[in-house]
Structure 1
Amino acid sequence: MFKIYQSYIYKKFLLKYFYLNLVFLTLVIILGILEEISFFKNLDSNFTYPLILTFLSAPNTLFEILPFIILLSTQFLFFELINKNELSLLKRNGLNNYELIKKLFSLGIFVGIFNVLIFYNLSAIMKFHYSSIKNNFSNDNKYLAMVTESGLWIKDYINGTNLIIKSEKINDNFLYEVIINELNKNFELKRVIKSKKIDISSTNWIVYDPEIVINNVKNISNQKINLITNFDVVKINNFFSDISTLDIFNLYISKKDYERLGYSSDEIFIHLLKLAVIPIYYGILIFLASILMIKTKKINSIIYNLLTGIMISVSIYYLTFIFNAMGKSGKISVEMSVFFPILILAIISLIGIIRINEN
């Protein structure tokens, strides 16, 4: 009998979770199509591109709001159980409030593991293809910056000249051990510039002690020269800011490459930690929402519960955002920036569990 009720609760929760996913996915697609149509309105492209790009990016957006969906699913589950007096029936059959919350907590962990290992990786792959396709229509498609095992590579085009730049290390506003290949429009080599240090604080790069090779003739200078590009340190950083296009495996590889280059990997490390704690995070959200609904079970307005869920979700979002920002800026440790918000939620939940069976 106990397992039958447990299966019943799991099924009801997963159904509400599924339907809410459909609702929010529909909203994401509608808003995404409007955004993509706005992007393509002045471009000569096939009308199917906005639709394709929307479907490629929608899962990634949905993944970001899954904690909110988990919270609402729990609230709607308890709303139905309370209003149909099924919560009292479950208690009479041995499934008290505490046991019920524990079962839902375990289910939340399972859903979190599935979302991280399956859903996140698929959404990241789809977002990668989204970025690749959209980049072909962007004004920045002739610019590229990427990190590989051999260092930082930059492709640039300015004033009729193609620049292929390779650097072994980046630190603050400087590139180190740099090789710059200048090519004309037909990709014929004009000259090669080598330098141990280049200031990239602006798009007007300052090349220190350049070694310039033209037609196999080397010229070494102790003077500084200027090189106009489309890149500065801010733009280079922005190229690496969208880590949502990387699945877990590529996040780990990129973290190693960034560290080898001397580029900060804190953002990737925070992202990996956030993914690692998602199962526990989901469980705690279910714990918190369950306690809230049981404590306020006399309130039978679905609008009230919806607004409460939104307020809690917004509060949690800003709590995690503030701590993540502090972690990225170095004001607190990366680990604390991820674990401290979860610890706060866990403590609040544990306080709320006191005398839960008396409700």
Structure 2
Amino acid sequence: MKKQSFILFLALACFTACKKENNEPAQTGSFLTGNGVFVINEGNFGHGNGSLSFYSYDSVKIFNNLFADINGRPLGDVPNSMLISGDKIYIVVNNSGKIEVVERESLKSITTITGFNSPRDIAAVSDKKAYVTCMYSDSVAILDTENDLISGYVNVRRTSEAIVVKDKKAYIANCIGGNEIMVVDTETDRVVDSIAVSAEPESMVIDKNNTLWVLCNGGWMREYNAELLAINTTSNEITKRLVFHSIEDSPSCLRIDGTGSTLYYLESGVRKLDINAVEIPSDVFISSTESYFYNLGINPANGDIFVTDAVDFQQRGRLLIFDSKGDLSSEMLADIIPGKLYFSIADINLNDY
């Protein structure tokens, strides 16, 4: 009996080892269907070593290099953003000029969409359509998410970066050397307005009052002070302008919590402010001492603060998790240059955060 049990043990161990090595979809799906956050690891520019990670709340673990392990090929050169649409995920790979479309629960490849000129950000504008911004084009690509192909373009006459959508209007930032937000009617796919803002609008969110917040970094040469602007999405007028204290300040990664009432961003650490604030905070909420805070995400369900640490931009970076009070609760290794974070939380539209 002992010999038979030992043989059975070896057989099961061999089966388990083979299953782990081959990354069977069933194994992957077991944690992807739970609550967690996707981490887009950019990798080194020109090296094609970008990857996708997933932190699971259920197992309190991070699973790295998922796309390559599951599909048997690398994700590509500098993945930058993603969109979860129904049972599919769209991963925008900037320097490869493509979008990888995968199954939501298994991450198995469905198709690869090409023909983009340095794609950057993606946002759903309906159940069947998304917009993809581009760094080196004066048009935003229209993506047919039923058939997974480019169906047309919106001529915004500017390069484009961040995008948010509200009430059939898309707000598209002209970041590189620009100072405008283009307003696009998502039913007609036409520009209907433009909003003059400060230098290089870097990131945007919409709060509980339907106010659009735009973080302008002042330009990479630091020509101007960075500013945080509040815009009325009915009139498209600026209603509040908060100027950063020093011209050396270089804020990034504007985010908002699940209540839509507290803003977060990176500037020498994590900073936060209420949407009713009348000035930029002087205090750091979470210090970045001995770390290079690169990107930021706020869990819309419980207020956990996720920060990526790019370390030296060569070795594997870290995922840092803080509770809503700012206390570090966990840290783990991601892959090279962990960037944007996308939450997968039951009953919450993660593309809003």
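Where a number appears in this text, it was derived from the coordinates with a stated rule and is not lab data. Every value quoted in this text rests on a predicted model; they were computed, and no experiment measured them. Cβ atoms are built from the backbone, for glycine too; each structure is taken alone.
Quick one: FRET efficiency 1/(1 + (r/R0)^6) of positions 115 and 331 (r between Cβ atoms, R0 = 25 Å, to 0.05) came out at 0.25 when computed from one of 1, 2, so which one is it? Matching structure: 1.
Looking at structures 1, 2, which one was relative contact order in percent (Cα under 8 Å, 6 or more apart) calculated from, given that it came out as 11? Structure 2 accounts for this read-out. Among the shown structures 1, 2, from which was the value 2.5 of distance in nm of label points 7 Å out along Cα→Cβ at positions 107 and 163 calculated? Of the options listed, only 2 reproduces it. Here FRET efficiency 1/(1 + (r/R0)^6) of positions 43 and 315 (r between Cβ atoms, R0 = 35 Å, to 0.05) was calculated and came to 1.00; which of the structures 1, 2 was it taken from? Working through the options, I get structure 2. Computing mean count of other Cβ atoms within 10 Å over residues 91-98 across structures 1, 2 gives 22.8 for structure 2.
Here log10 I(q)/I(0) by the Debye sum over Cα atoms at q = 0.14 Å⁻¹, for residues 179-242 alone was calculated and came to -0.41; which of the structures 1, 2 was it taken from? This value belongs to structure 2.
Given -3000 as the derived value for helix-only ellipticity at 222 nm (-39500 (n - 2.57) for each DSSP H run of 4 or more, over all residues; to 500), which of the supplied structures 1, 2 does it correspond to? That value comes from structure 2. Sorting 1, 2 by percent of Cα pairs over 38 Å apart from high to low puts 1 first, with the largest value.
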